[in-house]
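Engineer: The structures considered in this document are given below.
Where a number appears in this text, it was derived from the coordinates with a stated rule and is not lab data. Just so it is clear, the structure is predicted and the values come from calculations on it, not from any experiment. Cβ atoms are built from the backbone, for glycine too; each structure is taken alone.
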Structure 1
């Protein structure tokens with residue numbers, strides 16, 4: 001008896017969302033989470049490496065401190081462009097293609113960075129790398145949100161953050177291990193070679209979004225049936241079934257679709273809060289190694305600070321989704337931003353005490369990075385499938401504008417005010433973000449919040 005006959009009809013209607021929501025999490029879905037974790041690690045290594053090699057790179061190529069900010073800014077502008085472009089690309093051409101394209105660009109841009117011998121070449125390659133770094137994250141969030149049941153969706157979306165959290169300390173450790181003996185270029189050779197070697201395997205094993213497959217002009221029902229059977233763990237569906245996506249109608253993917261009256265207020269609020277949060281986060285992520293080395297710490301100590309930050313992020317990301325869902329997005333954001341302000345003041349007051357700096361990086365990291373989980377969760381749940389990747393991508397792009405500012409001003413802050421002044425400055429955008437969250441986020445942001 002065929003699977004279609006077992007279901008009782010050869011043309012039964014199958015609601016994809018209900019099937020995924022009702023089934024236990026399968027090995028297939030866990031494998032997808034593992035693949036996104038791996039790509040997130042590659043993303044984190046590529047994103048973090050430039051910050052840790054910056055002091056040595058500046059020495060080697062005689063680049064002044066303020067000009068390092070131009071390299072950082074080129075990368076963050078690329079991330080902003082990539083987030084906008086890749087979200088729309090993924091909604092039109094598929095999540096899988098967007099992820100694979102990003103991985104390919106990771107590798108090529110890292111190798112190009114290793115070969116660069118001038119400021120302009122470094123800026124060009126970091127811009128190209130930024131397109132992939134910024135583009136892959138919202139696409140993975142959308143893919144995980146679509147493949148996991150609602151009860152596990154928030155935890156699944158944390159996976160890409162955890163991957164980036166692993167990648168950042170890996171880039172710090174990679175720098176610490178390779179730079180003294182082989183130079184800063186070796187860090188990018190490894191960071192570029194690994195993703196390119198992995199690309200054929202990822203192309204073979206990565207699944208495409210079921211919802212994207214269903215929304216194509218030519219629906220591959222056999223492929224959808226095979227994937228659903230892997231999720232439910234038995235041959236329940238076949239190409240004879242009629243698959244449907246029971247979801248509200250939405251306009252085609254575009255930035256304008258995010259500003260229709262139903263979404264406008266929350267969309268604009270998410271963008272503004274993201275903007276200020278990422279000014280602080282990219283000041284911290286990109287400039288802390290340089291701020292420490294300029295204050296007399298070694299590159300190894302600066303790299304260890306990055307490792308502390310990354311390990312903290314990994315540990316914090318795992319329970320973050322569940323805690324935010326229980327506490328509520330508004331209260332979570334206000335509490336985290338307040339904690340970040342207090343932590344930045346404490347960091348500024350300890351001077352050059354390495355042990356206290358390393359300890360205080362822990363709470364600051366939690367309060368600086370976990371708001372991104374809340375904001376991404378809000379964006380992914382707010383928008384329906386046809387504009388989900390675009391919605392998450394544009395929200396992150398608003399943050400990318402803030403990240404460009406953080407990338408540009410770090411060198412000036414360090415030059416004018418030193419390490420303590422730099423740490424004080426980290427708290428200012430978080431204070432603004434907290435005040436805006438209290439004023440602008442009103443009522444229930446999502447059902448159950």
Structure 2
């Protein structure tokens with residue numbers, strides 16, 4: 001019964017990879033995914049629209065209030081309806097315009113302009129975050145696909161172990177439990193393979209979501225990754241991060257915006273002017289004439305002065321708050337750069353160690369153990385242990401590659417520049 005189950009599971013495990021091979025035969029290129037995400041990601045599209053909307057506020061803030069034009073009718077008889085100009089005693093035509101105190105519009109324009117720049121840098125920061133998420137998902141897909149590949153290779157190896165154990169049992173040099181142990185190990189591998197297929201579907205769905213595709217869109221095969229990042233120091237990356245990190249730039253523009261608002265609130269102490277020119281049509285006398293009116297607001301009236309003084313105080317506190325937030329973000333940026341740099345270097349060392357030392361040694365040990373078992377010089381459990389050592393070393397290698405590339409993406413986000421840009425700057 002156990003052998004029947006094993007054969008069925010093996011057939012299923014071999015059938016599933018053939019279904020996805022046609023989908024995965026085409027290489028999945030990260031550059032193409034990045035271009036598609038920048039073009040189609042809904043969050044980024046919304047961010048671009050928000051930035052464009054913020055830029056339109058600059059001309060709104062620096063424009064005067066609309067000119068007012070009106071007509072006033074005096075002592076018009078009801079009998080004149082629907083013609084109000086008929087038989088009226090007086091008709092006044094006027095034009096009225098508000099004139100803000102000099103400097104107010106420029107301060108409002110500076111506020112709007114810095115706000116637009118702040119929103120734009122916020123979009124740049126969002127762009128970096130989306131690209132980091134996309135790259136992390138891409139490298140995670142790389143890891144899952146390599147796990148599936150290793151799982152298939154290990155199934156083939158375990159079937160070989162079943163054959164070896166069976167032959168050893170037939171010639172009286174092995175035990176039946178060795179065969180059963182190998183078959184159980186093969187069944188476990190088949191089950192792991194099925195779970196890995198589900199895990200791959202989840203990662204593919206994440207990538208498709210980030211590039212605004214249908215979640216079940218099939219993706220290709222992630223090529224082998226051979227990347228090498230220069231061994232930078234924190235002193236080299238620190239000034240780049242402080243200069244280029246979008247979040248820091250956004251906070252700087254926020255400080256400038258608050259300063260412009262403070263300047264505007266101080267100018268609110270000065271009066272705005274209102275000018276009105278009127279032509280009076282005196283129908284009954286024929287003595288038409290012009291009149292001019294000038295109005296001035298009085299911000300420092302006792303019943304309104306608190307509004308303006310409190311606004312100045314509020315803006316001063318907002319500047320202090322934004323400066324403190326900038327200092328906090330600056331510290332966080334330096335920490336993130338250092339953390340990402342340490343992870344890049346650590347994972348880089350692990351990649352080299354597993355590739356050049358651990359995996360070759362584990363494979364040599366496995367081949368030696370297979371030969372010893374075939375000659376009856378070692379137990380089957382030693383063979384299983386050697387096999388598991390190869391399995392774990394390969395999985396650890398691909399895990400370190402994935403972590404290495406993901407830490408590079410984190411470094412790019414923390415500095416605010418991609419790897420190639422950092423290389424150009426550090427030269």
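Engineer: Given a value of 0.75 for FRET efficiency 1/(1 + (r/R0)^6) of positions 93 and 317 (r between Cβ atoms, R0 = 35 Å, to 0.05), calculated from one of 1, 2, which structure does it belong to?
Structural biologist: Clearly, the read-out refers to 1.
Engineer: A value of 9.0 was derived for distance in nm of label points 7 Å out along Cα→Cβ at positions 165 and 269; which structure in 1, 2 was it taken from?
Structural biologist: 2
Engineer: State the single structure among 1, 2 that was used to calculate Cα extents along the principal axes in Å, for residues 77-332 alone, giving 135, 58, 33.
Structural biologist: Checking each candidate, the match is 2.
Engineer: In terms of distance in nm of label points 7 Å out along Cα→Cβ at positions 29 and 133, which of structures 1, 2 is highest?
Structural biologist: 1
Engineer: By the measure percent of Cα pairs over 34 Å apart, tell me the structure among 1, 2 with the highest figure.
Structural biologist: Max of percent of Cα pairs over 34 Å apart: 2.
Engineer: Give the label, chosen from 1, 2, of the structure having the highest value of distance in nm of label points 7 Å out along Cα→Cβ at positions 61 and 309.
Structural biologist: Greatest value across 1, 2: structure 2.
Engineer: Just checking, which of 1, 2 has the largest value of relative contact order in percent (Cα under 8 Å, 6 or more apart)?
Structural biologist: 1
Engineer: I've got another one for you. Given a value of -29000 for helix-only ellipticity at 222 nm (-39500 (n - 2.57) for each DSSP H run of 4 or more, over all residues; to 500), point me to the structure among 1, 2 it was derived from.
Structural biologist: 1
Engineer: Out of 1, 2, choose the structure whose coordinates give semi-axes √(5λ) of the Cα gyration tensor in Å, for residues 197-356 alone equal to 44, 24, 16 when calculated.
Structural biologist: Only structure 1 yields this read-out.
Engineer: A value of 0.8 was computed for distance in nm of label points 7 Å out along Cα→Cβ at positions 213 and 237; which of 1, 2 is the source structure?
Structural biologist: 1
Engineer: Out of 1, 2, choose the structure whose coordinates give distance in nm of label points 7 Å out along Cα→Cβ at positions 37 and 373 equal to 1.5 when calculated.
Structural biologist: 1
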